[in-house]
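A.B. asks: Dropping the structures in below, format is structure tokens.
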Structure P
Amino acid sequence: MSRPLRFAAIGLDHRHIYHLVGELIQAGAECAGYCAETSDPRVSDGFRDRFPQLKPVERERLFDDPSIDIIVSAAIPRDRTTIAIRAMRAGKDVMVDKPGATTLDQVAAIEDVARETGRIFSVCFSERFVVRACEAAARLVSAGEIGKVVQTVGLGPHRLNRTTRPHWFFEREAYGGILTDIASHQIDQFLFFTGARDAEIVSSATANHALPDIPDFEDFGEILLRGGGASGFIRVDWFTPDGLGAWGDGRLFLLGTEGYIELRKYIDIAGRSGGDHLFLSNKAGTRHIDASGEPISYFRNFLTDVRERTAVAMPQGHALKVTRLAIEAQASATRLC
């Protein structure tokens, strides 16, 4: 029996590191340690609380350890490329939080090194990969329950929690802008559910409606995109009210030629409790599906890819195609205010 794959965490700057590490362990990988360097001590404190069995290890030792197969990272977005390239050149596959990069030059550098080294570069788009309702929707779409998907509408609202955010969160150069950052989730979902191999950004816009004292920040963004004969609309924002019982009322609408699906990912507002709600309407009728028991597959599939050099978790090049489209949408966006 082959040994468990081993991974290490470098870049404890965003709380998404918790599910990168936790889900890989759940999928059967072994964590060899983590670099304790962070820009937000609250994240590292939460990491130690969740994983008290894991030990901090000096960063270069993790890169240089030949027994480590994978590096995972939720570093400051502008720093993820440097970490990924260092890891791939050390013979390791890489999984990073979104966004995978913040500039087109970074995307090109990652592509070059991945090609040169033969290593896997994957982005964990958590609004698909850690949402059980998305797993159920993928199964239903694959089974032909709504026919061909011809349009997606992806809504990605978030709660700002301004007082608890680290300084880099409000610096455009550090986080890349709202479309580069958040909207990469919805671009990923558009490509995946429509089956489009690529897309064009038809229009995009950003705004800072509520934080004039931080002019570099954007609290609203939208994108219209098309690809593979389908179209998509994306809205992302930082306006989730404190009174909502979730960090964001994330929704995804899939319009098919024979029906449609709506996902209420994190909350069914003033409706059923919990998250992972799926509503399906087609020729057979309309029904609600509780998808909270649907298995998560991305992390298990990623480990299969690392072991067998396949592309089960996502098609080769998908992560960087999504990242490039998000950066292009950001660069061409009309500034509303």
Structure Q
Amino acid sequence: MPRFAAIGLDHRHVYDLTAGLLAAGAVCAGHDPETSDPRVLAGFRKRFPDVPAVPRERLLDDPSVDFVVLAAVPRDRATLAIEAMRRGKDVMVDKPGVTTAVQLAAVEAAVRETGRIWSVALGRLTSPAVQAALAVARSGELGRLVSLTSLAPHRLNRALRPSWFFDREAYGGIINDIGVHAIDQFLAFADAEDAAIAGSTIGCFGTDPPGFEDFAEITLRSATMTGTMRLDWFTPDGLPDWGDGRLFLVGTEGTLELRKNLDIEGRAGGDHMFVANRERTRYQDCSTLPVTYYRDFLDDVRERSDRNMDGGKVFSVCRLALRCQAVAERFVPIRS
């Protein structure tokens, strides 16, 4: 089975990526103990006690390691990915894969130069509910899609955040960071490579430190549908999850809603889907559906295919997220 190394243990997403790959049958050859957040490293070692600590250079030079998993400080991810690809490794990187257009161009060039795989672990790929919603939309049950609305509130969890989390240069801005998920979703449902930016707004509503981007709204248009996306860091502490992500689809023949994290007064767990069509309404629990991203990635590594690259669409997603971030109108409300 493919072997991988965990490098850049700076964000807790490395736990999910490692667990998903191990469950799919991969072997973790080691983790690089260098980190900006010792709490992440401690959490990794607690969850994966059998994965040895190995210096980064040894892991990158190890010919038995097929790919690396990166969850470094976002501004460092492109450099690490390029280094890994040039040393013969494929790459699975936490989002955002890049923080600037210059970095994205360099990653694209490295992929062309080396023939290696660069896959960003976007939420659509690891969400059984979104995969189920895509299947419904593509089946024609909703008719032609008219619009998509997504809500992506996140909990700040200030006490758990390292200093780089509040440094815009380090995280790349709120749209590039957490908005890239929503942008990827829209392009997937629109079956589009790109979209026009009808509106992009970033708000700083007062989360310390001053200037931290804690709110954003994006409106996109493809040739066939529109999309409106809201993202923020205002999940209240009383909510029993890190957020209450929702997705709404309107079609000419039906509608669909996802409650990704929880049903606040109803069914337990997450991944709830509600569909209304011309004949009836229905509910589907998507939580038991398989997540194929990790297995598909391992197949790509073995077969040199591009199931997860999706013909290079990952670059289009990252490019559009960077554009939305760059052109966003800044909104700093007046405090009373």
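A.B. asks: Rank structures P, Q by FRET efficiency 1/(1 + (r/R0)^6) of positions 23 and 159 (r between Cβ atoms, R0 = 35 Å, to 0.05) and report only the one at the top, that is, the highest. Walk me through the numbers before you get to the answer.
C.D. replies: Numbers: P: 0.95; Q: 0.75.
Largest one: structure P.
A.B. asks: Suppose you compute Rg and Dmax of the Cα atoms in Å, for residues 7-150 alone for every structure in P, Q: which one lands on 17.2, 54?
C.D. replies: Values: P: 16.3, 52; Q: 17.2, 54.
Comparing all candidates, it corresponds to Q.
A.B. asks: Still on this structure, please answer the following. Quick check: 2.1 is what I get for distance in nm of label points 7 Å out along Cα→Cβ at positions 15 and 231, calculated from one of P, Q. Which structure matches? List each step's numbers first, then the result.
C.D. replies: Values: P: 3.7; Q: 2.1.
Going through each structure in turn, the value belongs to Q.
A.B. asks: Say we calculate mean count of other Cβ atoms within 10 Å over residues 239-246 for every structure; which of P, Q gives the highest result?
C.D. replies: Details: P: 11.8; Q: 16.6.
Between P, Q, the highest calculated value is found for Q.
No lab work stands behind these numbers, since they all come straight from the coordinates. Given the structure is predicted, the values throughout are model-derived calculations rather than measurements. Cβ atoms are built from the backbone, for glycine too; each structure is taken alone.
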